[in-house]
Each structure stands twice: as C-alpha cells, then as structure tokens.
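**Q** Following this line, the structures themselves.
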Structure 1
Amino acid sequence: MCEKLNAFELHTVLDTLPTAVFIKDEELHFIYVNRAYEVMFDVKAKDVLGRTVLDLDYLPEEDRTFYQKEDQEMVTRGETRHHIFQYKLPDGKTHTCLYWSGGFVQENGLGSVQKFSHFL
C-alpha cells in the first residue's frame, strides 16, 4: 500500500538528494528549491522563493531569458525537455549539467515547472 507523503516528508526527501531540484508555480515564480540547489548556486532558498528566473543575477541574462521563455512554453504545452548545459559555478569552475525539465497544467488551470539538474 502506498501512503501519501505530507509536505514536510516530501521536502525532507528532496533535500537529501544530491541533485538540484526546483519547482515553479503557474506564473513561473520559484515555490521550492532544495538544499542541493542552494549549494550548487551558493544561494539561500529565502532569496530565490517568490522570484522568477529573470530576477536571478547569479545566472547570465541570456540564460535567464532563455529559461523564462522555455518554461512558459513547457507549462502551456505540457512538455518535458532535456538539455546538457555548461555552467560556471561559485567554485569558479565550469561544470557540465544534465538538465531535465517539465511543465504541466493541472485541472484547476494552475501550471508548474519542475527542473532537475545533475552536474558531472
């Protein structure tokens, strides 16, 4: 039998993953980032939550514009996409990132984007 996880249990599980995970709402505001995301980008969740990618100055402006456009397309179309990106992280090194993202619209009309990144 599968029991439903409460929000605390789900956050606990996501925070133990070594993979950066974030979730956005239908208007593409961050509503969740896990601990691996905080470590990867050297940020605190409180400084990311409620913002859109366009507000994140630790990413190059060209990347922010691309992500915002892609996220909106994924929510509208209910798509999943995969990429391999190069990121220069706070450690000063360039890392290769395997990047999965998907968007969906719920029955109540709300959409979401989830992204999972793993650095090699």
Structure 2
Amino acid sequence: MTRRNTRRSGAILAADLMLVPMVATMRLPLMMTESRGSGLVGAETLEAVTEKAAAFAEGIMAANVSLAGSIMSFWPELLAGRTPALLSGAALEHSLHAALKPSGKRVRANFKRLSRPAG
C-alpha cells in the first residue's frame, strides 16, 4: 500500500469510526423499546451484539493475515535494500488498518440503515 493510499484509507476509516457515537445514539431508543417487550432479546439488540463479535473476529483475522504478509516479505525487502516493514512500523500500521476495517464497514452500514426514515 502506498503512502497516499494509506493516508486515504486512514482518513476513511477515521470518518467511519467517528459515526460510532451517532449510531449508538440512534440505536438506543430502538433497544429501549425492545426492552419493554415480552421477548427476552430484541432483534436490534441481538444484531448489535452479534455484529460486534463478527467484526471483532474479522478484525483479528485481518490483522494476523496482514502481519503474516509482512513477515513473509521481511527477507525480500531486506535483500532488496529496503527497510523491512516489520522494522519501520509500517507492518503495524497496515495491521491496525486491517483490524479496524470490518468495524468501520459495520458502523457505516448501521448509520445508513438507521438514518433511513421508518416505513
């Protein structure tokens, strides 16, 4: 990933994660009305919990795959005369972006879904 793409993807990820308080604010009234119902767990509450677990698992997997790729490219980068990503910190940055990307996608999708008028 080039430096420009890294900055752009970082800005997009930051913008997505800035929506978290808004999504929580939009989701709380739905969850509150569900808690008054007769069911044990409402649909919105169940979706909120399961999507967090899924995003967490996807993020961990993506971070590990990213770090594995950096490990595999260590010697080729070193032999080519470049500073390996593992030593420069770029591997950690790529891994962090990969780990947070699933959460950002979920937050953006939830914001779009909750922003639509009901009906």
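Taken together, the values in this text are just the output of simple stated rules run on the coordinates, not laboratory data. These figures come from a predicted structure and were not determined experimentally. Cβ atoms are built from the backbone, for glycine too; each structure is taken alone.
**Q** When mean count of other Cβ atoms within 10 Å over residues 56-63 is compared over structures 1, 2, which one is greatest?
**A** On the way: 1: 12.1; 2: 15.4.
Looking at the calculated values, the largest one is 2.
**Q** Can you spot which of 1, 2 the value -27000 was calculated from, given it is helix-only ellipticity at 222 nm (-39500 (n - 2.57) for each DSSP H run of 4 or more, over all residues; to 500)? Show your work: numbers first, answer last.
**A** Working: 1: -9000; 2: -27000.
Label of the originating structure: 2.
**Q** Quick check: 0.45 is what I get for FRET efficiency 1/(1 + (r/R0)^6) of positions 16 and 40 (r between Cβ atoms, R0 = 30 Å, to 0.05), calculated from one of 1, 2. Which structure matches?
**A** Working: 1: 1.00; 2: 0.45.
The read-out comes from structure 2.
**Q** By the measure distance in nm of label points 7 Å out along Cα→Cβ at positions 80 and 104, tell me the structure among 1, 2 with the highest figure. Write down the numbers at each step before the final one.
**A** Values: 1: 1.0; 2: 2.4.
Checked 1, 2; max of distance in nm of label points 7 Å out along Cα→Cβ at positions 80 and 104 sits with 2.
**Q** Taking relative contact order in percent (Cα under 8 Å, 6 or more apart) as the quantity of interest, name the structure among 1, 2 where it is greatest.
**A** Details: 1: 25; 2: 37.
Across 1, 2, relative contact order in percent (Cα under 8 Å, 6 or more apart) peaks for 2.
**Q** Quick check on the output: -0.37, -0.90, -1.01 is log10 I(q)/I(0) by the Debye sum over Cα atoms at q = 0.11, 0.17, 0.18 Å⁻¹, derived from one of 1, 2. Which one produced it? The partial results should precede the final answer.
**A** Details: 1: -0.37, -0.90, -1.01; 2: -0.50, -0.89, -0.95.
This figure was derived from 1.
**Q** Still on this model: If distance in nm of label points 7 Å out along Cα→Cβ at positions 48 and 64 comes out at 1.5 when worked out from the coordinates, which of 1, 2 was used? Walk me through the numbers on the way to the answer.
**A** Numbers: 1: 1.5; 2: 2.9.
It traces back to 1.
**Q** Say we calculate distance in nm of label points 7 Å out along Cα→Cβ at positions 8 and 32 for every structure; which of 1, 2 gives the highest result? Intermediate values should be presented prior to the final figure.
**A** Numbers: 1: 1.6; 2: 4.2.
Once distance in nm of label points 7 Å out along Cα→Cβ at positions 8 and 32 is tallied for 1, 2, the winner is 2.
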